[in-house]
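Each structure below is given as structure tokens.
What follows is calculated from the coordinates using simple rules that are stated; it is not laboratory data. The structure displayed is predicted, hence computed values, not measured ones. Cβ atoms are built from the backbone, for glycine too; each structure is taken alone.
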Structure I
């Protein structure tokens, strides 16, 4: 059947968002010979007519007298084309639409199909009633729909006719602190090479009435709604409340805390503490051991065998002998510690000491000193041995990321081990967990033959005493407990294996000289220095511990 003439539609109203672009569409129209199928080409990048959509349209409206290949050919030209369909009256096809709802029920899309020349237009009211029948209750785009039905129509185009309202997720509450909560402040170096242990900037001095912290309240967000009218709950947000100790007042609105006294403020495990510093001249027989909630200041010395415990910082302006000092915050010793092989320092944050000799030191943060002699020192971050002397001789020092010193080891070859590349706490847990897994596996292996022997005897009808049955029952219970424990331990080992990153950047820096016999460990690799080297650093490279220039 020949292509004859082009039928142009009424003026197309682009309606705002469709301005400048129009999808191709189709329409059953009157022709001089009867009726035909008019194809309208897309405009300015619009989508061409979808062949299958057109075929479904013809079939659904009872039009069978078309040739499929000719319909495809007409659509593929990309031009305005007419295909004669038959003689007689043009069938009255009413305007209709295809309808879809998104999986999340947040959007409804209508795709209108045009009426024939003898068919009727759908009305706005009719469409809205249809929407109601489809349970669409919220977010109907009434203004857009009114414009569409008042215009010549928009066909073969996906039009969002209803939009849901997404939930607006809120924000967790936060706390703003008005004092320094950074525990990584380091001592300054004096011009003569000594370290200033007195002006560290890590003690937060406050006055009565000073604000300490304010809660910025949570934002609960706003609920949303689907197009069916179902509410959408925003995610739960975290509320906060102040956690604090004595000498602090909470405001009426419970958002701000202030100090009641002059003193020091510190943040320990999320709690704010204010205290008048507990001050003594010396820790000895005149004071006994000290256990204080807050900060402790010792103007003189801490004698052998005494203990000082504080939830905050411990500052000693004299010398620490073979004593035990525990601090939730920092430990600062202006004149150093000679532990006599029994001195112990344990700090939740940092340890700063003039020197460390014959002692055990453990810091959650860094360690800073002028010398370390025959001591075991563990730091959660790094160890810096600087100042006039700057040597590490004898003992074992461990840090997560870095050890820096002027001198490592000694001319006489005193055994010195320097270790970096793994958080010491986690490494200790790794070793401990490995041992525990071995013990649990052994207990399981020991129990299994007992249970197996019992089952075999039971199958043979052997009678057992009450004590034997009780023993087997206890063994079975312990076996199940150990199996669960083994699962937990193996899971933790997997977590620890992920934490230990062999490619983590860790280094040992020598700004002076490293002597033979010094052992350098980085992660799971180690080397023993054979010759004396100056001004170098040790890094992990290519599966080995390598020396590199500074």
Structure II
């Protein structure tokens, strides 16, 4: 990693950017977009694109075969078009011939070369290489037979061969894991490629001092243009800071030292927003609040696999108890008073609002005390009498929300105990089927409902996949496998909705709410993205 001696170099660098304007430059005012990356960065190598901040920055540095637009539809990127064989196993991509890697000393004369099909074969093979140990290996690992599945037929034709049809595959390729990287640079830097990234994206890497500052500069050779034929991006640089305290970073935003702020923490939410989700009079007009659906389902999971010893005496093995719990929680009140209306009550299925194919008419569970009484009585526990307490495990961050749920269940006659643990510990216990009742969240890896429904496929039971509830249903499994072969989105969505209804009927989960994207921008920022994956795309952003 390039390490200039201290912050004066960064100030000098940014000053140089701002003063680099000349009369021939179409951008008269050089602009720097300031962002805080509160989660930190683990790597700038797309093979390790794990957390939100890393996804955001990789989205500025790299491109893949395809990309998503703000409606979450897959669109062309480096692949200008593609063909899918009749049997759904062969994907043939036709590449642009005007995309080049950003400059780097490892290229001939230090000048970035043209991207060819072999670069994708290399990049994807790297994802499944055990020596690399990429966190994105899951994208291909169960769908192909090995590196031979990736073929460069010529410089502009790239083919992927799947073992069996998988309709959401093209959507999965929009993930930042599937970015193209140059072999000569990766091979030279090895593990240090994490802090010496080279891609094809609208911005190129300049400097990163971990925990302090990140600087990306405009890629002068970027290939994409706007609808008027002007080269993207409009911004000249991105500067990232790493303030881990949300309230402190919000104050930096209010001081206009940051151009963007993501999400509003519960500790100061009431200061910024009313209970109906509007900006309070204190901050009205001071910034832009942009909200919309976010592909993130917040839920309570219940272990239902009766072959597990932990489940054999659990009240949650009884369907009517699980249904009673679902009806006992007033989600509208939860969303209004604990979330300042920045969520949508989870009255439908596990697939969140904002996902293509979301069914607003799907029959989930809404608050109904009478149904709770009826179901408890039918289960043999009238008014909850003799029903043993159920332990609900959560993390510190969601303790207040779980206390609210505990109160709701208590009023219904369902006693619970709260156990608080660290996030990593909770994830580990859930992944080993060691918890009967737990708080969970599922953020979409790619914009297809299969990503959510896969949590209930019986072949994905622990340890083979993310079926954390141990759910098993033959009708569900049959539909899940049937959907692999359905090319029509509308037909596939209809199957997904049937599957989601089966989940709701069997109630292995309680859907608390569907999250909302909450982005704050300064008033002089325009052209920002508004997608339900909350994917930060800065190539069309302007700063006046």
Structure III
């Protein structure tokens, strides 16, 4: 009767709704409201400590209150810096360049310094390059000696070591560092396994204006109310003389977070389906690959810089070295082409070395040698490849490429441009696109595809017509047009991702909110 009597009174309606909401509050919600009333603004740890709830209960309760507009949640992003493997070592031993300088009490041979200071190859190369650049060392008759400029560096405190000592006690927010220390982070981050910077999001809870009003009306005796009637309560009659928690039938139900594929995995599968619809057949092949398929079959000379340890992952001490005896005729054709065109002595043993596949084009080489190759034929691959890059916001040591080939007689550059137009419109969904000249070792002519997506131009990848020096040794007399696109970049552009590491994100909030529609 009281609700009907006050139905036309605006202020009384507000009071009635407030009373109903208070009556429907769960005991967890009540505890959190009181805690926030006392603490003001607080993170999950502070609220859990004040209420006696665990962190999971606190987060769930805050979400209930946020859905009812009783609590508010603000997010603050912070950068934290922490030590990696080499960072802990240098914190104890000192920086390699400092130890290098201090070892030169007299001119020494390089191997003597290596033994004395215990530096690995990468550390040694860095020290020589950096100290030579600063003119702290010079070379004389095969020995390394200090210059006059090295004295100040040698006698100055090892500021980097002191900073690493500070970090060895635990990760530190960059907000708590001075400008000199931030500058050190920038320099040390570029070197291998010294330190890393991680971005963390802090969530701060507080009461809304509505929550403050509810706090003033909240009574302690209501916490003894019953929210669920059980069979035990009925048999023991313990429900008698208890208050029952009311329910707001207009309240939004909690969101159900169902399981789903990772958005990037879904994007890849959608890309596969799109290419299959366009008539392409998928190519597959091993991740651990012969150097022959990854390099030599693609007309890459064996002394090419891209075959160095800084551009390829070689398998160290493989249990079984790969044999190419099954394709010996093709191997000999490739060997002959290399020796005639590149003018060097081709090593079959070098071709048998095992590497981690560094480019998806290795699959195209395999396909062109496959006895089931169709003529004409269209093939594609979504492949993971590996390169020893230093991880940062735009580089990973493993990433995906999507690439393909079209094999037919009398194909021309016009056919290649038509294929790129198809990808720009059907795959990249570009607002507009452009094709510009490019250079790739195994195609001539070569072109790059640039697409205008989400308000900016993005380089999608390269393409071209395989050189006859590549196709003829593999037994292909037809023309082969080839293309390769950066699939990671496509996904980043589509989802507005700025840091490539976020492509493989395990951030549960981002995964829940990001759709999986291609």
**Report entry** distance in nm of label points 7 Å out along Cα→Cβ at positions 177 and 409 from the coordinates reads 3.3; which among I, II, III
**Finding:** II
Report summary line: With distance in nm of label points 7 Å out along Cα→Cβ at positions 241 and 257 computed for every candidate in I, II, III, 4.3 is reproduced by structure III
**Report entry** Top of I, II, III by volume of the Cα convex hull per residue in Å³, for residues 97-344 alone, largest first
**Finding:** III
**Report entry** With relative contact order in percent (Cα under 8 Å, 6 or more apart) derived as 7, matching label from I, II, III
**Finding:** I
**Report entry** Among I, II, III, which structure scores highest (criterion: Cα Rg over 2.2 N^0.38 Å)
**Finding:** I
